[in-house]
1. Here mean count of other Cβ atoms within 10 Å over residues 122-129 has been calculated and equals 9.4, so which of 1, 2 was it run on?
2. Any idea which of 1, 2 comes out highest on percent of Cα pairs over 38 Å apart?
3. Match the computed value 12 of relative contact order in percent (Cα under 8 Å, 6 or more apart) to one of the structures 1, 2, and report its label.
4. Where does the value 20, 29, 19, 18, 11, 3 come from, among 1, 2, when P(r) over Cα pairs in 10 Å bins from 0, in percent, for residues 642-689 alone is the thing being computed?
5. Upon calculation of helix-only ellipticity at 222 nm (-39500 (n - 2.57) for each DSSP H run of 4 or more, over all residues; to 500) from the atomic coordinates, which of the structures 1, 2 produces -6000?
6. For mean count of other Cβ atoms within 10 Å over residues 34-41, which structure out of 1, 2 has the highest calculated value?
Structure 1
Amino acid sequence: MAVYSWPSREATAVIGKEYDRLDGLAKVTGAAKYTYDVNLKNQLVAVALGCPHAHCKITKLDVAAAEKTPGVVAVHIFEHAAVGSEVQWQGELLAVVAAESEAAARAGVDTIKLEFEELDVFTEDENLDAAEKAERTGKGGGKTELEREPGDDDDEDEFIEQEIARLFKASKYVVEGYYGIDAITHCCLEPHGSTVEWKDGKLVAYLSTQNVSGTDEGFARDLKLTSDDVEVKCDYIGGGFGSKFAPDYWAVAAAKISKETGRPVKFLLSRDQELKIAGNRPSGYMRVRLGADENGVLTIWDSHHWGTAGYKGGGVSQTVMPYVIRPKNYRRIATTIKSNTAQSRAWRAPNHPQACAMSQTAIDDVAAKMGANSYDVFAANLRAGNVDSQHPDAANTYLAEMARGAALIDWKANWHAHGKGKSRGSIVDGLGMALHTWGGTANNSDCRLKISPDGGVESFCGSQDLGTGTRTVIAQVLAETFGLGIRDVRVNVGSSKYPASGASGGSTTVGGVSESHRRAGQDALEKIFELAAKELGAAANSLEAVGGKVRVKGTDKAISWKKACTLLGLKPLEVTASYKRGDQSTLSSSGVCGVQMAHVEVDKETGVIKVKKFVAVQDQGLVINPKTCKSQIYGAMIMGIAAALYERRITDPKSGAFVNAELADYKLARLGDVGDLVVDLYEPESERSRGVIGNGEPPAISPKAAIANAVANALGVRVPVIPLTPKRVLDALAKA
């Protein structure tokens with residue numbers, strides 16, 4: 001059995017080098033086929049009717065006219081849309097019309113007769129008092145951690161109140177504040193959906209999914225099949241971000257219609273349906289009181305936070321509060337709110353962006369009250385051990401990354417006390433920073449590797465490439481292992497019939513596929529070395545694969561890779577390797593830090609915020625491809641700027657209607673809104689030696705807090721709720 005390892009920094013030929021995505025040309029030329037691009041012979045197009053109200057009871061749903069509409073072939077009513085059923089949010093799909101064309105399907109939908117009884121609506125999740133009055137709240141849990149002497153048997157409740165009061169009294173600085181972040185919705189460029197067909201009694205689903213190897217089971221369960229009767233294919237996906245792990249009831253409906261009609265069916269959500277029902281990131285709001293010593297080191301935190309994850313309740317998990325900077329003494333209480341909005345889904349670092357945006361803004365306000373440099377206050381807390389991070393050496397890593405970030409943004413020259421900077425007319429500028437953490441443990445991954453006698457190398461893995469460069473990373477791992485170029489290997493992903501690999505969520509993909517492919521490659525190489533050793537008259541353990549050759553280490557004695565592969569005989573060598581999440585390994589690890597710093601300017605007359613420069617310093621263990629790694633971070637920064645300044649779900653408090661559920665109204669960052677983005681990959685040997693760690697989630701966490709802190713530094717006033725819209729900026733200034 002091979003000893004699994006990565007090459008040293010000096011020895012590597014492919015890993016750690018920048019490569020363009022292997023599928024880049026296919027994408028930019030339009031050759032890449034996404035789910036919507038799959039057009040099958042004789043296929044139908046499906047369009048759905050969504051519920052127009054946020055809370056109602058269905059009293060009539062008549063599809064007779066739709067069934068008679070020219071071009072309509074089938075109409076499907078969802079079980080949850082039966083007469084008498086209660087609908088809890090606007091947009092919930094009620095019926096699907098499948099027709100010869102999209103136009104015919106839409107015409108059929110327009111004829112459906114729907115009657116309903118409107119019920120009470122609640123969507124004001126920021127208003128805790130209103131939620132309590134409407135009886136829409138639930139207990140969200142809580143936790144109290146207070147240092148106490150061993151054996152202290154005082155009454156728990158009495159001790160907590162007395163100790164918290166004592167700690168605040170002993171604090172040099174006390175800050176009380178209100179902070180919040182609104183819900184935002186998934187708006188993937190490629191909407192949720194699928195194109196499906198039945199072949200010989202088995203389902204083939206071209207599904208836009210982050211979970212190729214797992215969604216076959218979802219189809220099978222709902223259609224009463226075995227997973228062997230389903231193949232899920234996804235060569236390319238136009239965005240997921242945590243919202244595309246399951247087939248969803250609309251894809252199952254497409255499969256049912258296809259089976260009923262004997263024809264393929266294409267069914268993707270419309271743009272407004274995508275925003276209304278395809279998932280969202282929960283809101284979070286908090287009232288907090290915190291105390292600090294003369295250096296700004298937190299000594300006590302006491303918070304109550306609330307929010308909503310939709311009609312079932314929920315909201316921001318209280319377990320990650322306060323975030324990263326956590327004093328030894330704290331109390332946190334959470335309240336959940338049930339609102340008439342679609343239930344949330346995972347969104348690039350679930351709960352972390354909200355927790356960071358609320359808690360690290362409060363810490364920045366401690367620095368403001370002290371008149372101190374925010375950088376120094378964050379650093380003081382790290383040195384004091386107020387750190388809650390999944391990185392094994394978090395404090396030192398954060399401090400090193402902060403120093404790099406400060407140099408890149410020129411913190412020392414640009415910093416000023418909160419609200420004390422020079423103004424250019426109505427324009428003021430400011431600096432802000434934030435810290436984040438994430439796990440990134442490698443997911444399960446199996447790989448089948450085939451090496452042909454002609455030297456061809458081909459791998460099969462049921463992973464997916466979300467556009468992050470997974471194919472390219474796999475090719476680099478194999479090319480490095482065999483001493484080849486990345487164009488000399490063929491990577492196959494995107495089918496549930498390939499060996500299973502985990503879903504792309506939690507920043508788990510790159511570690512998992514790197515594990516399985518490196519293991520398979522080194523196992524195969526060991527077998528080839530055994531054959532080549534006889535040819536070269538050397539011991540197998542003295543050989544290496546470099547530069548398209550198999551050679552004796554430290555000599556010029558070698559044979560070509562193709563020559564070595566001819567020794568396999570007439571049959572290819574096939575090797576299967578697996579990695580199971582949690583296995584001990586030298587190839588991957590978990591736990592990362594990250595620091596982001598923003599330089600902004602704010603117009604005090606208009607409330608408009610402009611990002612001047614935004615710096616991200618990120619560790620992720622061993623970097624396979626710096627180019628695609630940086631691309632991940634750039635994307636996260638742009639996404640974070642959108643959420644910090646523009647993006648939010650707006651609902652009408654009376655009707656519950658999602659009033660901006662179209663991209664024309666759902667504001668996102670444009671090219672001119674993002675400023676100068678700077679990415680720095682932190683990869684000293686101490687990080688590189690940890691192996692590969694995922695990097696999808698971490699850089700999406702800090703932008704909101706860093707930008708909010710920069711705005712507070714510019715204005716000398718906290719804009720408490722994100723996004724920081726011009727109106728909110730002007731309101732905060734007016735209150736000040």
Structure 2
Amino acid sequence: MKYFLLALLLGLAAINSIAQTAKAPPTKKVEQTDDYFGTKVSDPYRWLEDDNSAETKTWVDVENKVTFDYLNKINYRPQVKERLTNLWNFEKRTTPFKKAGMLFCYENNGIQDQNVLYVTNSKTLKKRVLLDPNKLSADGTVSIGSVAVSKGGKYLAYTYSKAGSDWSQIKVIAIKDGKLLSDQINWIKFSGIEWKGDEGFYYSRYDEPTKGTELSGKNEFQKVVFHKLGTDPKNDELVYNDPNFPTRGFYGGLSDDENYLMISGTESTSGNSLFIKDLKNQDRRLIRLVESFSDDYNVLDIIEGKAFILTNNKASNKKVIAVDLTNPSIEKADVIIPETKDLLESVTVANKCLILNYLHDVSSKIEVHDLKGNLLHELKLPGIGKVNSINFDKKDTLGYIDFSTFTAPTAIYKYNVKSNKLKLHFKAKTSFKSDEYETKQVFYTSKDGTKIPMFIISKKGIKLDGNNPCFLFGYGGFSVNYSPEFRIDRCLFLEQGGVYAVPGLRGGGEYGEDWHKAGTIFNKQNVFDDFISAAEYLCAEKYTNKNKLAIHGRSNGGLLIGAVMTQRPDICKVAIPTVGVLDMLRYHTFTIGWAWATDYGTSADEKQFQNLIKYSPLHNVKKANYPATFITTGDHDDRVVPAHSFKFAATLQENNTSEEPILIRIDKNAGHGAGKPTTKQIEEYADMWSFVFYNLGMKPKY
């Protein structure tokens with residue numbers, strides 16, 4: 001008996017030891033009060049917004065020490081990282097794309113920090129490395145963004161960024177021998193690359209930011225320019241800008257025949273203007289097709305003088321229209337593909353066909369139509385899942401598509417658009433036993449009676465006794481849908497008997513623009529209610545209980561978690577807001593934050609301010625028993641600046657009355673997530689899952 005008591009005491013001592021290391025010292029407070037339409041709002045941690053100050057950097061180091069001291073005491077953390085590394089270590093490929101008679105594909109042999117770009121000659125079928133970003137830095141933190149092959153196949157232009165920043169540079173290499181050209185263009189952000197022949201390309205750029213504001217300053221005055229190879233980028237030809245509207249962004253795209261330049265303007269994350277310049281005419285007149293920003297207009301191609309456009313104008317689930325450019329008018333456009341009850345996510349032009357990628361109850365459905373809109377055939381997919389990429393050269397019959405599920409890596413297929421034949425091209429082999437798991441889709445009722453779809457993934461035959469550890473992930477914004485996708489780190493949780501759930505919250509794009517708008521601005525509370533109802537459903541249906549539940553979201557999903565845990569701190573045992581938008585009164589003052597106003601509104605408007613302050617996570621922290629919280633961000637995040645997470649962490653630590661840890665993990669030399677090297681991803685997820693396992697009382701077996 002005494003040995004049992006001794007063991008129990010030692011166990012309690014270990015738990016207390018870990019708990020004691022989770023207490024961060026109080027964060028300094030300053031006098032800072034803002035007046036919003038007569039409402040005084042205190043912001044005592046405003047000083048943490050200065051990411052360049054020595055004081056902020058010291059705070060980061062102190063918080064990280066507290067966090068890693070805590071994590072280091074979780075005795076199975078090394079085994080978690082080892083298993084995650086093993087799961088990650090399998091050959092991966094992206095969907096190939098064909099340009100200028102060559103096939104391009106990214107590959108990763110397992111745990112390379114960055115994917116490698118290969119090119120294959122379609123005649124000799126010889127494959128070789130074209131671009132290996134792993135050789136561009138010692139720590140793998142240089143990543144490749146977009147790539148573009150010149151029309152004649154001589155050159156490849158690519159963007160690359162450092163440490164996960166949204167800022168990138170453009171370089172050019174000769175495809176034949178991989179030789180790097182002298183051209184380098186800096187201060188690129190949110191830009192495509194559109195080649196004109198082999199002579200040069202269109203792209204979008206900002207002016208060089210003021211020193212010290214690179215990662216937090218407001219992004220303004222974007223312009224479309226043309227760069228001719230071999231010339232100084234300072235002399236690049238200005239194609240389009242609008243200095244009267246500094247926060248508008250612009251993108252230039254060419255028709256496949258290079259006869260038309262399309263200029264798309266944006267004020268936010270949804271809706272765009274559309275101008276088309278006829279390059280055949282000497283005056284190169286600008287056709288101002290759409291000047292408002294109320295709807296989305298995506299030009300698929302211009303064929304025989306008609307612009308084929310995917311739009312949600314008067315069509316929440318989108319439709320395809322054709323505009324005659326000799327008499328250009330959106331109102332007079334022919335409807336080629338009418339709106340249906342399913343969301344038309346994307347359209348690909350291939351061999352005078354339109355490949356339509358529909359979303360039916362958050363799973364893909366593919367149809368092929370001719371250019372007049374007639375149905376040619378429906379493609380039978382391998383099961384319930386998601387098609388993300390459909391890559392065709394516009395003149396080809398044969399192309400490539402991918403297919404994703406929650407329980408198996410993305411498979412790649414060759415697809416013949418004429419014969420409607422699908423043939424497996426590549427299927428990865430992993431150590432995760434996919435056949436042992438299943439995906440169910442349920443529909444639950446939200447607070448206002450709306451039916452919400454949710455995927456639930458678990459081992460087959462799991463007992464619904466209310467005691468399963470459960471991980472609930474959500475987003476709910478910007479018309480983004482979370483349909484079936486294979487997440488390697490989630491496999492780690494599933495292997496340990498966990499239940500993984502993904503609801504299709506309003507604010508996303510699961511059911512078109514109406515579904516999106518039902519979760520924006522004054523409707524934003526619907527998103528939080530949908531998520532809370534998902535948690536309650538999982539408990540009521542005995543998948544789990546609130547003491548076995550962890551909730552997670554990133555970016556806009558980080559806002560979701562911050563709002564839910566401040567509104568309902570009793571809803572779960574663990575909360576993980578990752579790179580979250582957490583200060584809703586000041587988000588629009590940093591980098592590209594102003595563009596999110598169509599989803600959130602801004603505090604510059606009185607009514608919108610009154611709405612924002614009701615749910616802004618930072619401003620709704622009060623003295624309460626908060627769940628175990630693991631906040632994560634990156635010190636180079638210039639999408640959602642880390643100050644959001646810094647201020648939220650300090651405020652939570654000040655007000656938490658429970659014994660649960662409130663930790664923040666600040667990744668050094670890392671950004672919002674894109675381009676993060678494999679090494680850093682494994683380290684972050686190993687830490688996150690160790691925290692989840694420990695605080696849900698799980699005992700992982702390895």
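1. Numbers: 1: 20.0; 2: 9.4.
Of the options listed, only 2 reproduces it.
2. 1
3. Working: 1: 16; 2: 12.
The value was obtained from structure 2.
4. Source structure for this number: 1.
5. Computing helix-only ellipticity at 222 nm (-39500 (n - 2.57) for each DSSP H run of 4 or more, over all residues; to 500) on every structure in 1, 2 gives -6000 only for 2.
6. Going through 1, 2 one by one, mean count of other Cβ atoms within 10 Å over residues 34-41 peaks for structure 1.
FYI, it's all coordinate maths here, none of it is from the lab. Owing to the predicted nature of the structure, the values given are computational and were not obtained by experimental measurement. Cβ atoms are built from the backbone, for glycine too; each structure is taken alone.
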